[in-house]
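For reference, the structures are reproduced in the following blocks.
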Structure P
Amino acid sequence: MNNPWRWLLAILVSTASATLHAAESGGAAASDPTAAVSYQDFRYRYFDRSRNNERHSLETEGAFMLRPRIKITNELRYVSDDSSGNSEQDFNQLKIKGIHLSEIKPFGIKAKLALGVEWLKDLGDFEEGTGTGADQIAPLAGIGWSLNDKNFVVTLVQYFHSYETDNAFDGDVSQTAPRLIWIRSLPSIGGWFKADLKMSIDHEDDENFDQTVELQLGKMVSPKWGVYGEILIGDDVFDSDAYNIGVGVGARMMFGN
């Protein structure tokens, strides 16, 4: 007669393996703006900026699947900045984004088309260095390419336009921002790696081109929670006005998937 405990053990192992695989893929997918996942990140970032200025940023960023094809994202930042000569602390910016996702298959490659619009609300003081200086609206279009079960590439472009600016802000915001993301699932460590190239073309500043790269290595420590570290590369390597170099650490909570 077969031992029932052997079958119970097999079921438990199979369930645990499936749960771990879902956690790994979910943690990687949360780094993909075209993925249909719900999550919330909590992170700290440090930026070394030009003229020996520093910025500390506490951030939360996440997404919620309102419907199977409707994704709502959020991002809120609180910063400590000394670019004005004094150390100033305040909320920096709130971002809300609505995205419609649809499955497509260009060139025979499984992919997702993302069309949406983002609202960016300035919350700080531009003169003190804690604000962005402008409220903006930013339509976007992108494609998330599933090359195989471990590699994902996202090609995305977004146009930022200011509809209200701070009195101290010189001019308006009019920028086109291409973005290229590579995400690699790492089953051997239950985690993921992301390389995110962010570019911008400033139409208000003689088409000035700016770029930064964000590198992220993460690991799911349970089906619902993950942790990650970041290296943020700016003017130390590329031609960027945003920052010289930065680092970050974060925690990721998956839910509703």
Structure Q
Amino acid sequence: MLPKNPSKHAHLICVFSSSHVLYYVVDELSKQITHQQKETFKDFGHIQHKVNALFQKFDKKSISLKSEHYTWVPSSFLSTYTKEQLWDINFNTSISTNQIDHIDVLETQSTLLYQPPVYTNQLRKISPKELHPTQYILYKNLAQLSTDNFIFVLKKKDLIQVICFKEQTLKLFNYYTVSTSDDILYFIFLATEKIELNPETTSIFYISSDPFSNEQTILRQYFNVVEEHPLKEKFWALIHLHKS
């Protein structure tokens, strides 16, 4: 249940997917989730009315969009390719411009392209300045991890996401299907070679839903730093949400 009388330190976060909304209340002092609630909807008008009412109660509020289809590219790519072309290159499928939204991640000179829910324009009427895809929060904060070159690895079940930065600039973003530790190590070293990173001056940060100790032991023989990302996985799209 959500609080009836939230404190001034309470931050309401509404995470919208295509069929439900997750309400989170995060205490800004402790950075902990204090309340959460899930609501499935068919009638968006009812949810819109409810969110409007909740926004009146909280001093700080945000809306995030959960998108399963997205890609992250250096902003310089947009001077060479259109959004539709980049989408086609990444997903091998064509969609129209009005089905692709984007947000610039200025901290890393990059742009996040994503397919928003169909009711996004209605959400913008509620919160025009506080609307971001959930992935944006993590990607924005990645630039703060290190002043050197680094690789970020996010592992969930049989999929890994590999993100490479060189001189604070996004150079590679990709997904790979994996089944063994060897697969994981192969794709990390492949990415390192592709963008010409020196392992001795490159750090690796990771979040994994499974044990990562074996990979960590091997990677530490080659890379400067190998350590777990400081944001816990279940908070990665919530903690420090929409910080300027």
| task | For mean count of other Cβ atoms within 10 Å over residues 100-107, the calculated result is 11.4, so let me know which of P, Q that is. | result | P
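Starting from the value 1.00: which structure in P, Q was FRET efficiency 1/(1 + (r/R0)^6) of positions 28 and 220 (r between Cβ atoms, R0 = 30 Å, to 0.05) calculated from?
Details: P: 1.00; Q: 0.25.
Clearly, the read-out refers to P.
Which of P, Q yields 15.0 for mean count of other Cβ atoms within 10 Å over residues 196-203, as computed? If you can, show how the numbers build up before the last one.
On the way: P: 17.6; Q: 15.0.
Here the read-out was taken from Q.
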| remark: helix-only ellipticity at 222 nm (-39500 (n - 2.57) for each DSSP H run of 4 or more, over all residues; to 500), calculated, reads -3500; among P, Q the input was structure P
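Read-outs throughout are calculated quantities, based only on the coordinates presented, and are distinct from any laboratory measurement. These numbers come from a predicted model, not from an experiment. Cβ atoms are built from the backbone, for glycine too; each structure is taken alone.
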